[in-house]
Structure P
Amino acid sequence: MAAEMAAMQGARVSVYEALPSVGRKLLMAGKSGLNITHAEDKAAFDARYGLSRGRLQQALDVFPAAAVREWCAGLAVETFVGSSGRVFPSVMKASPLLRAWLGRLDGLGVTILTRHRWQGFEGRSLVFDTPEGRVVERFDAVVLALGGASWPRLGSDAAWVPWLVDAGVPVSPFRPANCGFEVDWSDVMVERFAGQPVKSVVARSAAGAHSGEFVVTRWGVEGSLVYAHAAALRDSLETTGQAVIELDLVPGRTAERLARDLARQPAKASFANRLRKGAGLDGVKLALLRECLPNVVSLEPEALAAAIKSVPLAVQRPRPIAEAISVAGGVAWDGVDEHFMLKALPGVFVAGEMLDWEAPTGGYLLTACFATGRAAGLAAAKFVPGGRDEQN
């Protein structure tokens, strides 16, 4: 996005890509449909960025969710709004968008050099490791869009951190975001229910109440509902050493109604049958209830209903950062000016996930990456006055 914007301003632009092909993380995101943005109202959308909203606001105002959809349409990629408000390309994959985008960049004269891995600075020049050996290049302005530390095999390996730190750029430690969490499951839970989805539940934490589903894994839990609470769970673990997410397994019924339904069940019926007929619980949901509340079998209907509406699932630790969908941490905001330029390195701009912000899944990650890339590309093009042949 930075290359597109800079080239449209008349700059002569080169994109240096470490891997053999570009857009690998975009293509990976496309495997689940490429949730490119979200259609909720702008105030709610912008609030998803939490403490970083103020620093992202200007970029998001200029390139909001509606603009993302217009930009896709300009690449002949139609989008639609799903039932959850998430926006996807109609073809539900990333490759057509990427092909069209690369065609646009080619038409703008953008040069893309693959297998060119940045190795840091040499004075004010950039050093690259290439198939032809070591190459040193200097540019009038540079946009770094190097990603965070998740999915390193797709390129975002955080190798850039020491180079910027040595240059005086403040960088906050990376932490996993939108990640799964490990749970000390019993052997029975792992053997019988690993891989099963837990559907139609409400989960509560310091992040609020969210409805959706998640998946039980051999090591813990993952999925969109867990990701919505990931930052709150991670922060609680870091500050107190413990974190609990409360699950309402029957969100469609009040505790009072549920207690009445349970009380109607025959006293001689097994616990599993009473829960199945009275609360609609069986399978993995019933297993979760037993796992988290071992003494639940002895509870009277009113207490049992309250337990079903607030099952405490304790998590032990987030999964490794390399598995996370995204990260918190990165270039600290106090090291960046209002144009996304590094204060310690005039002429060097930053964009995307290498900045210290986080957001939940739902299209918010890609939208902010596009918006910051757009802002950084425009600012870089303006940094050096001159025409297309003079500006790099």
Structure Q
Amino acid sequence: MSAVVIGAGPAGLTAAEELARAGVKTVVCEAKPSVARKLLMAGKSGLNLTKDEDFEAFMAGYGEAAGPLRPMLEAYGPTEVKAWAEALGQPVFTGPTGRVFPKAMKASPLLRAWLQGLPVEVRTRWRWTGFDGDALRFDTPDGARLERPDVTVLALGGASWARLGSDGAWAPWLEAQGIEITPFKPANMGLAVAWSSHMEAHFGSPVKGVALHAGDVSSRGEFVISQRGLEGGGIYEVSAAVRDGAALYLDLCPQFSTEEITTRLAKRKKDSTANKLRKALGLSPAARALAMEFGRPLPGGAELAQLLKALPVKHSGPRPIDEAISTAGGVAFSQVDQGLMLINRPGTFVAGEMLDWEAPTGGYLLTACFSTGKWAGKAAADYCFKGGRSSS
């Protein structure tokens, strides 16, 4: 029995490990010169592996995709991801918001330990270029190659960070097989803002202690004022709602009611507006700059208090999809069976961000990649040993 896994990110490597440990001879094909580049990039800021919280609250992070993802995450969720990292000799810790990180705070030690124990062959610079009848077509350093494994797992990622390997080039090849692909949209992305020149002094400044509201979604996460706009975890948490049409508002004083703000401001009638915001409300330079940028000319009294509680953010929409942390869209769940096998192409399974789901940052993304990879790998192995019959 033989398997080819295309894509050497978290989902692909997890699927390959599951196949190999089931006794299937497994080859992993990766277009880039090295594996797991997006994982390594994520690890530069701490590698948030998963989230330690009530399971139902965890599932709620997946929104509409929670239904189809539930059996996979019940089988391999936050508890299992933590145990997996520990078993590789990488102890983890849980931060104050429930986010789980390796104590090493980077991906490279975890990845090295993982690869050392993987009983699979990894072929880098093997770029999949689509199907050729019943075969898989690759461009390789030695020219074009065709492979005909018993099963295939596709784990090519979404359509962001193309330089790391996720370019979405696979979509038309699957559509040519009659497989429905939900159009890609950016997820966990920054917002573009055409700043006035007064904001230049604040580029790179973090904004803390502010609440963000977009439709029914709220966040108390930190974000950053960048030259390109607004970026960071707080923005990412509300970005899907903003992308889908909700207006974004900032509550610059979530610790105070409108009445409290009005009272505090009234006690400093002689101060300039800037000093009122600083002395009466304790707003940081970055928060004061946002108030001036989005609220100018600032009103006085109760109107100013109301504005500070619901400051409308004037933006130009999401940053380009290739800059997004992740993407929505991909292979619709209606196109796969319970084992994540493509209904229109038996023996071919899909895992990770290729599937049409999205989730906020905070451990949800990686956990679902590990989970769907393991699920697809197990289903592909079962398919092999059952003589080409789905286990669903």
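Any read-out appearing in this document is the output of simple, stated calculations on the displayed coordinates, not a laboratory observation. Owing to the predicted nature of the structure, the values given are computational and were not obtained by experimental measurement. Cβ atoms are built from the backbone, for glycine too; each structure is taken alone.
For which of P, Q does mean projected area of the Cα convex hull in nm², calculated from the coordinates, equal 20.3? Spell out each step's value before the answer.
Working: P: 21.3; Q: 20.3.
Going label by label, the one that fits is Q.
Who wins on distance in nm of label points 7 Å out along Cα→Cβ at positions 114 and 282 among P, Q, i.e. which is largest?
Numbers: P: 5.2; Q: 4.1.
Sorting by distance in nm of label points 7 Å out along Cα→Cβ at positions 114 and 282 in descending order puts P first.
For the set P, Q, ranking by Rg/Rh (Cα atoms, Kirkwood Rh), for residues 138-321 alone places Q highest. Structures P, Q were compared on distance in nm of label points 7 Å out along Cα→Cβ at positions 274 and 306, and the highest value belongs to Q. Here the criterion is distance in nm of label points 7 Å out along Cα→Cβ at positions 130 and 154, and among P, Q the highest value is seen for P.
Could you figure out which one of P, Q the value 1.70 for Cα Rg over 2.2 N^0.38 Å, for residues 242-361 alone was computed from? Before the final figure, lay out each step's value.
On the way: P: 1.75; Q: 1.70.
The structure behind it is Q.
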